[in-house]
Structure formats: structure tokens, C-alpha cells
Structure I
């Protein structure tokens with residue numbers, strides 16, 4: 001429905017009350033409705049799921065159409081990302097947000113900073129999703145409010161061409177509301193706990209849930225040691241729980257991202273149940289590191305399995321965990337991914353120890369032999385030393401090609417001494433094109449950085465503290481922050497406007513007319529930034 005159609009419809013409604021609603025301005029109501037397009041989190045989940053499905057189809061047709069996101073830990077951070085995206089690129093197409101369990105644990109728990117081990121309150125995850133969408137909807141309301149003010153000014157000036165341009169822009173307005181891929185960790189308990197949390201996350205607006213195959217009570221960050229996986233049937237029960245939650249809430253095309261940590265996980269808490277040779281439980285158990293039992297008297301409360309007609313004892317650690325055979329991580333990842341896609345998953349996530357395209361592609365090629373349209377979400381993690389990894393990759397490639405690398409010490413490639421070298425330049429170019437190249441070669445549909453604003457906040461705060469508390473004093477803030485905001489057109493330089501002050505003034509005028517006591521008058525110091 002167009003702006004004018006909304007206006008006309010509401011005008012008819014107000015008129016039907018025979019004068020008792022004459023204090024209501026139909027155009028103001030039309031504006032408020034447009035500023036509040038999404039009535040619930042379910043509305044958002046349905047809308048954004050549609051976006052992701054269309055983007056996935058576009059990627060299948062052309063791998064250059066990959067998507068990206070940045071992780072965020074506060075609604076304001078997510079809002080500013082989308083405002084910046086619209087400012088610099090004119091559209092939000094292909095750009096999402098990622099909700100990182102790591103950042104929820106480290107920054108949003110009532111216990112204070114926690115490691116990424118699912119110890120934080122699970123309710124803090126849906127609460128952050130709701131917060132993110134509250135800020136994104138406010139960004140819509142703010143931007144539309146400014147367009148409405150410009151429309152009033154054009155009308156007052158008799159500029160019909162500008163008024164029509166603005167009406168067209170309002171009717172074709174692109175929202176800041178985009179998909180959020182939300183981290184549900186390992187499900188925070190059994191399948192029922194996963195289902196209950198999934199519902200809360202979807203009700204808050206999440207259209208995509210990312211779940212990993214680790215043990216809930218032993219969950220570790222994907223880039224730390226000590227990871228313990230679960231048998232496939234245990235994991236698939238949680239995948240189905242997520243799908244049931246989507247379907248119960250009417251988000252029929254919700255997206256499930258299944259993450260495998262098997263590449264770096266050498267342990268399992270339990271031996272899989274198996275009915276017959278070759279079933280999924282038997283395949284899981286085939287990776288266990290076992291020794292043949294030849295003397296029954298050697299058994300002391302051990303678990304034993306049959307393998308190739310022999311009685312085998314899986315190696316068990318003092319922690320009561322069983323270990324997998326060395327070198328089986330990639331094979332387990334491939335099996336995890338195929339099994340997930342065959343049982344309701346939409347996208348895959350393979351957690352790796354380094355950003356290496358051929359390593360990822362080697363597994364994806366095998367997966368695509370079974371599931372041709374398999375697609376990945378990939379963590380461009382700050383846990384990787386990108387500079388060192390890519391300099392080492394270039395060094396190794398040069399050495400293999402017979403190129404002289406005698407000027408470089410592979411063990412010290414992170415040194416600032418190499419920053420202006422030809423090797424460093426080639427490595428930086430590979431980092432620049434990593435996402436495009438990986439999308440084309442390794443089936444990566446979506447690239448994300450989990451913790452970017454955690455690091456940018458620390459870096460910018462360090463710079464400000466050094467300047468403000470040092471010799472620069474107030475100039476440290478003015479030159480390093482405010483002047484840059486003005487020069488670069490950062491909307492937050494008018495922080496009163498960003499916080500909703502002008503929206504509040506509009507509402508005051510709607511409600512009280514000429515009697516409204518508005519904040520945005522001549523004495524508001526934000527007017528100093530009008531130029």
C-alpha cells in the first residue's frame with residue numbers, strides 16, 4: 001500500500017467516527033505506520049527468511065553473489081553498521097548481521113565476562129536479537145522521519161517536483177531490517193531445551209539459527225582445544241527441534257546452519273548407538289581410536305565394540321572421554337556435513353584452524369559429490385592471525401614454485417620488517433580477495449566476522465585514552481573523533497537526533513499540536529552541526 005493509499009484509508013476511518021476523532025491527523029497515522037512496519041519478531045523472521053532464501057538461490061546461480069555480515073553485541077552497534085552500509089552502498093542487499101555466542105558470553109552475561117563455553121544465561125541470546133531489531137526499526141523511523149520533514153518543507157515551498165520525488169522515495173523505502181544469523185551454541189541442553197530456546201530466538205526475529213555438534217556441557221570456543229563432539233543422532237535431534245520451532249511459529253522457510261567442529265575435535269563423550277554395520281552410528285564409531293582385546297581379564301569396566309570380527313576397546317581418557325584416531329578430522333567433517341544436509345539443514349559451517357581456501361574446498365568438493373548445491377557459512381575469525389597465515393601461504397607457494405625466498409625468515413614473517421615487501425603485498429592481495437575467491441572455489445555463500453566490534457571498540461578506546469589523557473587533552477577527542485564524524489558524515493555526530501529526539505518532537509506535535517514543547521528549537525546545540 002502506497003503512502004497516499006495509507007493516508008486515504010486512515011482518513012476514511014477517522015471520518016467514520018462522526019467528528020469525535022477529528023483531533024487525529026490521518027497523515028500522521030500513515031507516517032507512524034510506515035515507521036513501524038514490523039509488528040512482531042515473527043514478522044521480521046518471515047521477512048528476513050525470504051531474503052536469505054532468495055540470496056541462496058542467487059548464489060546457486062552465480063557464486064559471485066555471496067553475502068556478508070559482521071558480528072555485534074549491542075543494538076546500537078548493529079544499527080550503525082546498517083546505517084553505514086546504506087550510506088556507502090545505497091542498499092543493504094547481501095549484508096546481514098551475525099549474533100556471536102562468544103560476544104554474548106564475553107559482554108552480555110550478568111556474571112561478567114565469561115569464556116565461550118555456554119555458561120552465560122541462554123535468555124540473553126533472544127534478548128540481544130530483540131534489542132538488535134529494536135535499534136534497526138528505530139533507524140527506519142529516524143530516516144523516514146527526516147524524509148517526512150523534507151516532504152513538508154517541499155510542500156511549504158511549493159516545490160511539487162521535490163514533493164513527488166520524496167513520495168516515490170517513501171513508497172520504495174528500503175528498511176534497515178536484515179537477516180540475523182543467530183548462534184544457539186550447542187543448544188544449551190537436550191533437544192527439548194534447544195527447541196524452547198529456538199522458539200524464543202525466532203519470536204525475537206531470528207530467521208537463521210546456527211547450531212554446533214559439540215556436547216552442550218563441554219562446549220568450547222571453536223578455536224580452542226578440548227572440543228568434544230556428539231554422535232550424529234544426538235545432533236540431528238537438536239536440528240529437528242529447531243525445525244519444529246520454525247514450523248510451529250509459522251516461519252516455514254527458516255534457515256538452519258549446522259556447524260561441525262570435528263576438524264579440531266579429537267574427543268567424543270559417548271559411543272554411538274548402532275543397529276547394523278554401515279549405519280550412521282557405525283560410521284561414527286569407525287573413527288574411534290581402538291585397540292584389539294586379546295585378554296578378557298584386562299578389561300576393567302571398559303566398553304568394547306566389534307570391528308571386522310574383532311573385539312576392540314576404544315581408548316578412554318581419565319576424563320571418561322573417548323578419542324578419535326589422529327588425522328580423521330576432515331573425514332568426520334565431510335560425514336557431518338552430508339548427514340546434516342540429508343536431515344534438514346540448509347547451510348553448513350566448517351570450523352577451521354586457519355583461513356585456507358584449498359583446505360576448505362577439499363572438504364566441500366567431497367560433500368558436493370553427494371549434495372551438489374551444498375553451501376557454507378564461513379567464520380573469517382579474528383582468532384586467525386590473517387597476516388601471518390597468508391604470508392606463510394605465499395612463502396610456501398613461492399618456495400614450491402622454485403622462487404627465491406632467501407630474503408625471508410618463515411618463522412618471523414609477522415615482523416614489521418616485511419610490511420613493505422613484495423611477499424607482504426601479495427599476501428595482502430590474497431586477503432583482500434579471500435571472500436570472493438572462497439565463494440567461487442569453496443562453496444562459501446556467507447562470510448562473517450564474529451567479533452569485529454569487540455576489537456574495534458578496544459582499538460578506538462585505546463587511541464582516545466592515549467590522546468585525551470595525554471598531551472592532546474580535549475584536542476584528542478575533537479580531532480580524533482568529532483571532527484572526523486563531521487568530515488565523514490557520521491550520523492551520530494547529531495547524537496540527540498540519533499537517540500530519537502526528533503521522532504519524539506514529531507509525536508509531541510501529533511498529540512498536542514501548537515501546545516507541544518519540542519526539544520529541537522533554536523537553542524538546541526545540535527543545530528551547530530546543521531552545516
Structure II
């Protein structure tokens with residue numbers, strides 16, 4: 001199986017490179033090619049167990065998304081995110097179960113609800129990957145990312161409760177509401193604790209390889225530990241990612257740079273594999289359903305009914321929720337603005353953005369993995385009636401939403417004129433303010449060094465740098481370092497000054513973020529630039545010290 005998985009990943013990466021060069025949406029191309037290849041005779045079937053998909057593929061994808069997602073943005077849109085990530089998941093699951101039972105009356109309510117839970121959550125990978133390529137507005141992307149981070153937790157918790165109903169087995173918390181509450185709270189607490197523990201350790205490590213190794217283990221450990229105590233592994237991973245992402249500026253420069261690059265590689269590999277794997281399962285799932293004696297026409301009718309249901313329910317729920325959100329916004333907006341400087345009550349999306357959000361409900365790897373994990377036999381040992389219909393129906397819904405909505409989403413966005421143009425002014429204003437904060441800290445730090453430096457040479461260097469910095473009032477230009485082979489001691493002084501200035505600038509930006517004066521994503525952009533600047537300068541100093 002390992003060799004087959006490696007072959008799939010290599011082919012998927014090659015297709016992704018081709019798609020990027022041709023400006024094609026890679027996720028859709030991978031899924032489509034996977035479907036076609038699945039019907040090629042003689043090719044071995046690639047099948048990954050459901051527990052491997054959920055335990056080894058999902059955690060790093062969720063962790064990486066949370067690591068790069070602003071926690072402040074998450075909290076600002078929390079009401080919209082929980083509305084879609086929890087409430088809509090539950091509504092979709094129950095509506096889907098009714099639709100399936102209308103087509104297949106002999107299917108029990110418990111099994112139909114289990115199927116509804118399987119198809120309820122839109123996929124984290126497809127929503128974010130396609131939305132990012134299409135340059136959706138920042139607030140739409142915030143809701144999509146946030147929803148995709150928590151909806152799996154709601155769906156898998158409901159799935160576990162429905163699976164217990166199907167098998168007739170018991171659970172350590174019988175009440176579904178209490179079980180959901182426990183799973184949510186325990187998962188969040190475990191993730192926060194593990195995130196803080198790992199951050200505490202990595203801040204005391206100097207070896208970037210060990211820092212990166214520790215953070216690679218974290219999502220798997222968070223998921224496994226939470227699942228071991230029957231809590232939500234998804235939420236545990238997400239909140240561990242939130243903690244480590246928010247506190248990343250506190251660890252070493254080398255650790256930050258290496259960790260960032262490693263997770264980009266993880267994302268590229270796993271996203272390519274996930275979409276290719278989804279497509280490759282098509283022919284085998286259909287063949288298995290035929291071999292088990294299911295009526296394919298009936299399964300297609302049930303799949304079509306469920307596909308229409310999940311699309312329509314999302315559309316109706318989002319627009320009904322928007323009416324409620326607008327009423328709340330009108331009544332609370334002014335008071336909220338008085339009490340908050342930066343994070344005023346967010347303005348509801350317009351109808352165009354809501355329509356795009358409604359059409360961005362592609363299903364993916366969680367749907368496929370959960371469907372593959374449907375119980376086959378009850379606790380009494382008797383086979384569960386109708387269990388073989390769950391996987392083909394869920395798969396058709398996943399592929400249907402991915403291709404139908406994914407292929408038409410670019411056209412819809414273009415037709416409605418939904419883009420991120422309005423975000424550019426806000427982002428530019430925040431960048432200008434961030435530059436001014438960093439520049440003030442730079443001038444203050446250089447002034448302090450000029451006044452307090454013990455050596456005349458260092459004081460002169462600081463003075464020259466201070467005069468240059470005072471001329472830069474609107475933008476943070478890159479500090480230049482003139483290499484001088486004959487005066488390496490001067491280079492060392494410059495390097496120490498630059499390090500001190502960057503530390504002060506980082507502190508000023510983080511203080512402004514903590515005071516709600518700066519947006520978290522803008523601070524991240526500034527810190528990334530400073531990291532690259534420091535890495536470049538230190539690399540030049542290292543080469544000079546070696547005589548290059």
C-alpha cells in the first residue's frame with residue numbers, strides 16, 4: 001500500500017504543477033483525473049483505512065490551516081463561524097436523513113442520520129484551496145476557513161452518536177447533548193494545554209530541526225490524545241494550532257523560518273494526495289455496491305436527492321441567517337463601535353457574498369473517511385441493514401459538490417463581481433500604520449543606542465542609521481548593510497544594532513496587536529518581512545566571517 005500511496009502522491013504533485021502553469025484549479029483537476037484513472041483496467045486499487053485518513057491526514061491539514069489563521073479574525077466572526085460550523089451541520093444532517101429515507105424507506109432513521117452526518121461538513125481543504133485561488137474577499141475567506149476548522153468536530157460527534165444508535169451499543173455519556181458539550185470543551189482544553197506546553201518547550205530550544213520536529217508531532221498527539229478520552233480530536237488540533245500560531249513570534253528566528261517552510265511542504269503533499277485519492281475511489285465504490293446487490297438506479301436517486309438537499313439547505317440557511325444578522329447589527333452596531341477600537345461588530349455580508357458562500361460547500365476527505373468507517377455489524381453481531389449504501393451515496397455527494405460547485409464557482413464569482421478589491425484599502429491602511437509603529441520603535445531604539453553605547457564607533461554607526469531612519473516616515477525600507485572585508489568588527493556592530501532594532505520593532509507591533517490597534521494578519525505580514533530581513537543580514541554576516 002505504501003508504494004501505491006507514493007505513486008499517487010508523485011502523480012498528484014505533477015498534476016498540481018501542470019494545473020498551476022495552466023492556471024487551472026488543481027483540486028478539481030486532481031479529482032477529475034482520479035475519476036477517469038479509476039476506470040483504467042488493471043490498475044491496483046489504492047485504499048487507505050478510514051482511521052488513517054482521520055488520524056494521519058486530517059490533523060496536519062487542520063493544524064496548518066489553524067497555524068496560519070488569525071485567532072482575532074476567528075473570534076471576530078465567531079457567530080457566523082459557529083452558525084455554519086455547528087448549527088448548519090446539524091440542520092443539514094437531519095434534513096439529509098429525511099431526504100434519503102424518502103427515497104429508501106427501508107433505511108432506518110439512525111443509519112439515515114449517520115449518512116446525513118457524513119455529508120454534512122464542507123471540506124477544509126477544498127473550500128480554502130479553491131477560495132484562495134479565486135481571491136475571495138477577506139471576510140468571506142475568514143468565515144470559510146473558520147467554518148472548515150470546526151464543522152468536522154460537530155459532524156464527527158454527531159456521527160459517533162448516530163453510530164451508537166445504529167449498532168445498539170453504549171457510550172460513556174448517553175445524553176447526546178451532554179456528549180457534544182463534553183467533546184467540545186474537552187477537545188478545546190486539551191488543544192490549548194498541549195499548544196502551550198509545546199510552545200514552552202520550543203522557546204527553550206535552539207536547534208530549529210528539533211523545534212520543527214516537535215511541532216510536526218503536535219497535531220497527531222493532540223488528535224490522538226483527545227480521541228483517547230472521547231473528546232473532539234478536530235478541535236484539539238485546531239486550538240493547538242491557534243496557540244502555536246499566535247505565539248510563534250516568541251520563538252527563535254531559525255525555528256520560525258524552518259517551521260513555515262515545512263508546513264508549506266506538508267500542505268502541498270497532503271492536499272494533492274487528498275483530491276487525487278477522492279477521485280481514485282469512484283469505480284471501486286460503484287463496483288462494491290453492485291457486488292453487494294444494491295440497485296444502482298435507486299442509489300443514484302438517493303444520491304441526487306441528498307446532493308440537492310445539502311446544496312439547498314446551505315443556501316436557505318445562509319440567507320435566513322443573514323436576515324437575523326442584519327437585525328442584530330442594526331441594534332448593536334453603535335454600542336459595539338463605542339466599546340471597541342479595531343474589532344467593531346463585523347458588517348454582515350452582502351447578498352453576492354452570501355451567494356458565493358452558499359455555493360462554497362464542497363465536500364471532501366472527511367466525508368469519504370467517515371463513510372468508510374460506518375459500522376458493518378451491530379453490537380449483537382447482526383449485520384447492519386443498508387450499511388453498504390452509505391459509502392457510494394456519500395461519495396457521489398462529495399464528488400458532486402466538488403465538481404458541480406467547484407467548476408461553476410469561478411464563473412459565479414466573476415458574474416457577481418465578488419473580489420477582494422475592497423479589502424485592499426483596509427489592508428493598505430493597516431500596513432501603513434504597522435510601518436509607522438515599526439519605524440517609531442526603530443528610531444527610538446537607535447536613539448537609545450546612540451546615547452548609551454560605550455564605544456565611539458558603535459555610537460557613530462547608530463547615529464548614521466538614526467539619521468537615515470528619521471527620513472523614512474511613510475514606509476519601512478530595508479536596512480542596508482555594506483560589506484567591508486577589512487572592517488569585520490564594524491559589520492559585527494551593525495549586526496548587533498539591527499538585531500536590537502528588530503526585537504524592539506517586533507515588541508512594538510505585538511503590543512499594538514494586543515491593544516487591538518493592529519490587525520493580526522497585518523502584524524503577521526510585518527513579522528514575516530522582519531524575519532526574512534534578519535535572516536538575510538545574518539547570512540551575509542556569516543559569509544563575511546568565513547571570508548566569502
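Every read-out reported here was derived from the displayed coordinates using simple, explicitly stated rules and does not represent laboratory data. Worth saying up front: this structure is predicted, and the values here are computed from it rather than measured. Cβ atoms are built from the backbone, for glycine too; each structure is taken alone.
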Structure with the greatest value (metric distance in nm of label points 7 Å out along Cα→Cβ at positions 72 and 456, set I, II): II
Consider the structures I, II: one of them gives 38, 18, 13 for Cα extents along the principal axes in Å, for residues 312-359 alone as calculated from the coordinates. Say which. II
Matching -25500 (helix-only ellipticity at 222 nm (-39500 (n - 2.57) for each DSSP H run of 4 or more, over all residues; to 500), computed) against labels I, II points to structure II
Who wins on relative contact order in percent (Cα under 8 Å, 6 or more apart) among I, II, i.e. which is largest? II
